[in-house]
Structure 1
Amino acid sequence: MKMDVGGLFLEELAVEIERLHEPKYRAGQIFRWMHQRNAVSFQEMSDLPKGLRDKLEEEFRISTSVAIIKKSGIPGEDTTKYLLEAGQGTIIESVSMAYGYGRTACVSTQAGCAMGCVFCASGEMFERSMTAGEMCGQAYAMQRDTGEKFSRVVLMGSGEPLANYDESLRFVRLVSDPGGANVGRRRITLSTCGLPREIEKLSKEGLALTLAVSLHASNDETRARLMPKAASICSVKELAKVCREYANVTKRRVTYEHTMIKGVNDSLANAKELAGLLAGDLCHVNLIPLNGIQALERSPAKTVEAFAGVLSGKGIPVTVRRSLGAGIEAACGQLKAGHKTLD
């Protein structure tokens, strides 16, 4: 198989270009074509000599050339779900969302997910992890389609980013490269089910990303019911501790995601327990309306309001997430293995 240059850092690409006995500056041109202009083929790179373009085609492939198979949106709601084809014929889903502050690209780090959370459609199957180039390609494909540059990136599509640690962080570094897409790292959010060793490692990377932790429960018993694999890795207290350390090291507050499920994790007692778990931490709680994908019921609005009231009363910053894309199964917990969508 041809070598993939879509996931190479500029200095790595320069080594390969010099290996072809070409001037080093050509690497910068190619890098910009891939990560600024979102080229999907070497023949598009019009400021390169034709002979070099042909040589590049013989030697390399571009993993950022992710193809759009299908897209769906909701009138009046600027959220679009994309069905995309990456390398090896792998089908994935990504989402583009427009807000007042700009456009956000929601990227999948894996095709499917092996974590198996009961309220999340992504866990219905797991195929493979995405490469950094393929993650970039998802964002670039949506950017080409909308004609708008994304200003924020969230690793909140299907998959567990920290279970694909090296490629996820390579993606972060590529998409934030000033010579490429140049997305500020403070505008990149990485969402995880909570892998403590990887969170500790992430805190030492010097990236200061926004960390979003899928907690969804205030005690181990409830978390084991909702997130059996994640709960088996560590307790909620251990997870809160390592996230507290992440916040202390990076000086960035940690966001805790809490999907509100009727009769499971939405009582006032649960709210008080959660407030006690996070007391004094640099954090924020995001309450998420359950999206209908399982035999679970969404908490009523009044219950969510009361839950939020307990947290704010205890000094815990809290918001209720606005649900975008639910009508096209593009909301939180609804992205899944793309080939199922094709069936």
Structure 2
Amino acid sequence: MDKEPYREGIGESDVYLDFQQRVARAAKVDRPVIIVGERGTGKELAARRLHFLSGRWQGPLVTVNLAALPPTLIESELFGYETGAFTGASKARKGRFEEAEGGTLFLDEIGLVPLEVQEKILRTVEYGTFERIGSSITRKADVRIIAATNADLPALAREGRFKEDLLDRLSFEVIFVPPLRCRGNDVILLANHFAARMATECGLPYVPYFSPEAEALIKGYAWPGNIRELKNAVERAVYRSEGPEVSSLDPDPFRNPFVSRTDECTATHDLSDYPHIHEEIDLDFLKRALSEAGGSQKRAAELLRITYDQFRGLYRKYHERLLP
């Protein structure tokens, strides 16, 4: 299972506490649950909580990341196989259903399961039995299934890509994980947590804190990668910082600092040229962002990954030079 620091589930916003209460209530009922959430929101964390608050907490919690498996191997991974069942099957192997006996089977990215394997999962859920590949022996399966997805399963079912019967069987309860952008000040709680953890990992003798500008960026950015993206951005900022104050934070590690700067890279400048060069860089990015945003300052700020207030400050500074 995931050992990342954010497994601890930090948050005190109303929407997050309500989500945690829904998880705790669903945990007590021994029925399948589907967890729906964007990437990086902590779906696996919710699955762990469902398991360890359930009556199966002493049993195994087995995770299958279906996105990491080729479709042709999903059936053998889940149900196991007998010796000689197919080329390369030199000895019998248990599947994940057998490994999870008496406990919980967490199927991450359930929407990626091929239709023929969905049929076998459906029979297992309905009758509590299955057969390994290459075997006629029926085995019992005392397993609770928790599935997770960031896909629209009902839409997949309407398109014929997900069995409606299986969707009905798995959706006793459907729990949506709130994205980070909907969790208010939880984003700062998490950022401070990640910053302190990174300082400890780097052996720093202080607890980092964010400058007002960095904190405004953290609060204002949409974080499409959610908690995982926030964690990476904060950790980068802490290890790059030369002191306890973290004043520079960039969510995009792939932002190329040399785009549209060929002349500057090949030219030799006096140190006194810095203010002029800095202004030209700011103007270049502002003009490009406004052009791509169709003149919308709010959208331009989003493209630059800065807050609207930060953008307005730059716009006021260079307003006359931005005019056609």
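Each value in this text was obtained by applying a stated rule to the coordinates, not by laboratory testing. Worth saying up front: this structure is predicted, and the values here are computed from it rather than measured. Cβ atoms are built from the backbone, for glycine too; each structure is taken alone.
Table for the structure above
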| quantity | calculated |
| --- | --- |
| Distance in nm of label points 7 Å out along Cα→Cβ at positions 120 and 200 - structure with the largest value, from 1, 2 | 2 |
| For -10500 (helix-only ellipticity at 222 nm (-39500 (n - 2.57) for each DSSP H run of 4 or more, over all residues; to 500), calculated) the corresponding structure among 1, 2 | 1 |
| If Cα Rg over 2.2 N^0.38 Å, for residues 104-215 alone is computed and equals 1.65, the structure in 1, 2 | 2 |
| Given 2.9 for distance in nm of label points 7 Å out along Cα→Cβ at positions 40 and 176, calculated: source structure among 1, 2 | 1 |
| For 69, 43, 36 (Cα extents along the principal axes in Å, calculated) the corresponding structure among 1, 2 | 1 |
| For 82 (volume of the Cα convex hull per residue in Å³, for residues 96-151 alone, calculated) the corresponding structure among 1, 2 | 2 |
| At a computed 2.6 (distance in nm of label points 7 Å out along Cα→Cβ at positions 208 and 280), which of 1, 2 | 1 |
